[in-house]
Structure 1
Amino acid sequence: GLRDRLFPWHMLERQVMVTGKAERLSTLEVVRYFHSRPRDSQIGAWVSKQSSRISARGILESKFLELKQKFQQGEVPLPSFWGGFRVSIEQMEFWQGGEHRLHDRFLYQRDDGAWKIDRLAP
């Protein structure tokens with residue numbers, strides 16, 4: 001289904017809202033992308049599961065060196081916990097705060113492969 005993501009920059013009085021469809025990549029796409037990355041980035045993927053808590057950066061660095069040694073021969077295998085998503089953007093709204101609440105808003109929507117742009121009232 002459709003997913004929204006809001007990227008606010010409050011200090012600049014700006015934000016972008018992106019709406020799109022997210023789908024999990026196939027195993028083949030994940031494998032191809034993983035092996036297209038630099039070797040050290042492939043090893044880095046093994047070092048930790050993204051967003052897991054760690055007590056110190058040194059843990060990452062020593063684990064990286066350990067795995068670099070382990071994977072020095074042959075191809076670096078794909079970690080079972082590694083994957084990705086493709087987001088097909090359907091629309092984006094750009095908002096710029098304005099004086100007297102006269103904000104600028106622009107809506108970009110996909111329309112037969114092109115982008116249709118509308119100005120919206122604040």
Structure 2
Amino acid sequence: MIGSDGLPNDPMPHPRLWGAFPRVLGHYSRDEQLFPLTTAVHKMTGLSAARFQLADRGLVKIGYFADLVLFDPQTVRDVASFSDPKRPADGIEAVMVNGVMSYGSDKKITGRAGRFLRRRMD
């Protein structure tokens with residue numbers, strides 16, 4: 001499973017807060033070839049949703065929430081640094097949260113559709 005423990009309310013967060021996922025996709029999967037792209041994506045999505053028991057998340061499937069990232073596997077990379085820790089990653093074209101366009105490469109936040117998620121209790 002892949003994630004970040006960075007705090008988004010920190011004015012100067014660690015660069016991996018904004019760059020953890022692009023780092024895995026660009027550096028570890030594409031450049032170092034430690035695992036296939038499909039494995040990297042699964043570790044960030046389906047595996048996390050299953051581990052935290054988040055219902056209707058983590059897969060692209062009819063009836064599931066549309067949490068999607070459109071990225072170019074050839075150019076995605078982390079570019080945040082300690083001097084510019086919130087710099088957006090290269091190669092990410094769009095982000096949808098709950099089906100709402102939340103980020104586009106031509107503009108920053110366009111919608112805020114995130115919400116608190118609760119664990120599924122079986």
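Bear in mind that the values in this text are calculations on the coordinates, not laboratory data. No experiment lies behind these values; they were computed from the predicted model shown. Cβ atoms are built from the backbone, for glycine too; each structure is taken alone.
Brief remarks follow.
- Value 0.96, calculated as Rg/Rh (Cα atoms, Kirkwood Rh), assigned to which of 1, 2: 2
- Comparison of 1, 2 by volume of the Cα convex hull per residue in Å³, for residues 15-70 alone - largest value held by: 1
- Structure (1, 2) behind the derived value 2.8 of distance in nm of label points 7 Å out along Cα→Cβ at positions 47 and 79: 2
- Among 1, 2, structure where helix-only ellipticity at 222 nm (-39500 (n - 2.57) for each DSSP H run of 4 or more, over all residues; to 500) as derived comes to -8000: 1
- Structure with the greatest value (metric relative contact order in percent (Cα under 8 Å, 6 or more apart), set 1, 2): 1
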